[in-house]
Structure 1
Amino acid sequence: MADLQGRVVAFLEGRRSAELGDLIQRHNGVPLAAPCLREVHTPDSPQLQASIGDALGQPIDVCVFLTGVGTTTIFDAARRMGREADLRQRLAEAVVVVRGPKPSAALRKLGVRIDVSAPAPNTSAEFLSVLSTHELNGKTVVVQLYGEPNPSLSQSLRARGARVVELAPYVWDRPVDPAPILGLLDALDRRRVDALLVTSQAQVENLFEVAREAGRTPALEDVAVGAQGPVAAAALTRYGLRSAFSPEHAHMGALVLAAADFFANTFQGVHAQ
């Protein structure tokens, strides 16, 4: 089994913090949780409900679900509007596309058919690739956002002639309590962190924002930073950092395994010289 050899592995995940901590411990690591992100779900949001109303006011040709929690929140909002039946009817007539396993599981639970699944690593590039054979000119494409706008994705669809309707079922916000982040900054200053796991660009932005407000800079020069996907890696690059490792699949467990592999290979490389 992959072995982190007692190294301290910090992470910025919020919603699934306990699960990620358990994974690190299971692989002989010491978890250090510093949640940098919280999801604020808004099924009652007037903006979300207006967007759903806009989408349901016309035939939907393609509907894209990017996250499981976002999928569930959209159905919750439609239910509160009294329009869940209308949503199901539109989806029955549309091409339903999912980005990965989580929206797939949510839709299966809701009894909604899935037509197209984007392959790993489940980024916008894979999603756009699977849609390359579909005619989008003049078509209505509904896209579920995940916490923040995705202008490159929507622009790519519009460039193919699609009318894009964006649904924002939740937003990403900073944690209410910054103490765990400040604790991470202290641990970094004392050189007590071996690796940092990053699963979204918003986590990176919030980490540096909290540090800046505290008059500090995260001491990450000697820390192996792992990024789950190219978007998170690009966020690190904006702060002059480079990801040391990344997983082959978009699962937190894969990110932990990638960290263990990185240290194993680094250790072997040092002793091979």
Structure 2
Amino acid sequence: MIGGYAAQAGGDVTLIGRKTHVEAIRGRGLEIDGVRGRHVVRDVRAVVDPREAGSADLLILCVKSQDTPEALAALAHLWGRIGAAISVQNGGRKDEELAEAFGPEAVVGAMTLIGASMPRPGRVLHTGNGGTWIGELDGRPSARVEAIADLFRKAGLPVEVHSNIRSATWCKLNQMVPAAALSCVTRLSLHQIYLDRGLATLFVELSREVAQIAERMRIPLENFRGFAVKTVCSLPFEEAVESVMARGRAMLEQGVNSLVMEVSSHALALGRVDG
């Protein structure tokens, strides 16, 4: 989805993916449906073999965490040939893994709240137009960070440059731990978890456990657009639960339920939903 919108905005984009997706994109273009309507992006290069990408100003890692070692091993030839590497994955070690693959100087920190799935080869369902935050790991301003932010803006994707990107990463982790755990255990969508008082209570409890770890690591927690981490972890407990439930109501008002139903219908047809 990120690559498709960037290509649509005039960027020189190469997508590296599995054979079924690459063949579909080559055959009929990259289809993007969802919160921004329907788009078919044809002016984008798609390859299966990572070696066909010889260099890049920017590499964006978007694979599932369990696929990271294989993906980075296949890109080893890009050491010294990229201007910057960012990961929009969840997790606490993603920047370290990029540094091991391409060298610490190549890594720019990033965190995103963009929501998307791949219900079938060559088709992306854009479910959430949340923001993306980027920044140098040492907090300094840089031309390459501004260039990455400019690329996202041209692609119509909300983005902010942040001076403490580690805080942004840990704030997302603070929310992903309860969100992922409760979704897996209950098999419910996120807005359904928010709307259930018992699950919202568990959500707050788990968030505050992660906050204790961040505090010991001296990583400050903040409020970000879309998830008020500092508020959830500092409000009186019952007020925090109410704030989580309010998120669920807001998601319903934004029409998230219809998009979830569309994803689910494709999951039933295909047996799974690729991330």
Structure 3
Amino acid sequence: MTPQLSLLNINQNLEEIKKVEQDLEYWSARDLMPILGYTTWRMFNNALDRAKESCKKSDQSIKYHFVDVDKMIPTGKGAIRTVNDYLLTRYACYLVAQNGDPRKLEIAQAQTYFAIQTRKQELNEQYLEENKRLESRAKLKQTEQKIESTVYKRGIKLPFEFGIFKDNHIKALYGGISTSQLKKKRGIPRGRALADFDTTVELKAKDFALAMTDHNIKEKNLRGAYKLNEEVIKNSKATRRTLLSRGIRPETLKSQEDLKKIEHRRSKLLSTKDIKLEQ
């Protein structure tokens, strides 16, 4: 059997023993053992112990990735015996392969499989998180446009006045730190929007505070720069208190990848795919 064909087989075998419950995937260590070329639990358990140690050194939860369970197996003549087993996450399986007997061809192949699959999962999670940020940013833009129109009709008309209004919103949300100070702290260029580097939770917090402000301005029929600024400060401070009550201090959050770069990367990827389809 060629290494390439064998690799295809082990990939298929690993997929066949994978179990999925409530969107959580896992493997039984007992099922994994023969696929990785082990014939005795004692020897395989040594690899499991090394894998758990690696998990611990990586500051990951052993109890989460290596779930200790009992398994019922037939022993002949209808008898059943209870043996120790582990339910392993994909990450745990990757560590087992990394800490297995390097002389075994199956171990090398499993290392390749789990490395590729783990990377795919990481990229998928990154893509989903980027989607959340992009969607939240688009929603915030809509709310910003809406409230800009609202306050323009009620007393804030000049660009510098609206600049003060927005800065009051940021100061109240970030514990007194202004937009320019926050940009400097996070290394964001002066001409760029602060929100393009925000975390998802910041984008949602800003959207919530401004949406409340827009609602209250209309509901209370507020007019004049003073009252409008007072209202955005109140709502932004209230949003900040909610964040703090959940252990989130917005001014300590780290700057994220520029959303403009993410949009450019995705646009470039789509155009590359279109070119390939045309060919």
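Rule-based calculations on the coordinates, nothing more; no lab input. All figures in this text were calculated on a predicted structure; none of them were measured in a lab.
If Rg and Dmax of the Cα atoms in Å, for residues 180-243 alone is computed to be 12.0, 34, which of 1, 2, 3 is the source? It must be structure 2, since only it matches. For which of 1, 2, 3 does Cα extents along the principal axes in Å, calculated from the coordinates, equal 87, 52, 34? Considering all the candidates, the number was obtained from 3. The value 102 for volume of the Cα convex hull per residue in Å³, for residues 68-115 alone was derived from one model only; which of 1, 2, 3 is it? Going label by label, the one that fits is 3. Out of 1, 2, 3, choose the structure whose coordinates give Rg/Rh (Cα atoms, Kirkwood Rh), for residues 52-155 alone equal to 0.93 when calculated. Structure 1 accounts for this read-out. Of the structures labelled 1, 2, 3, which one yields 82 when volume of the Cα convex hull per residue in Å³, for residues 20-59 alone is computed from its coordinates? For volume of the Cα convex hull per residue in Å³, for residues 20-59 alone, the value 82 is produced by structure 3. Can you tell which of 1, 2, 3 yields 19.2, 58 when Rg and Dmax of the Cα atoms in Å, for residues 92-219 alone is derived from it? Derived from the structure labelled 1.
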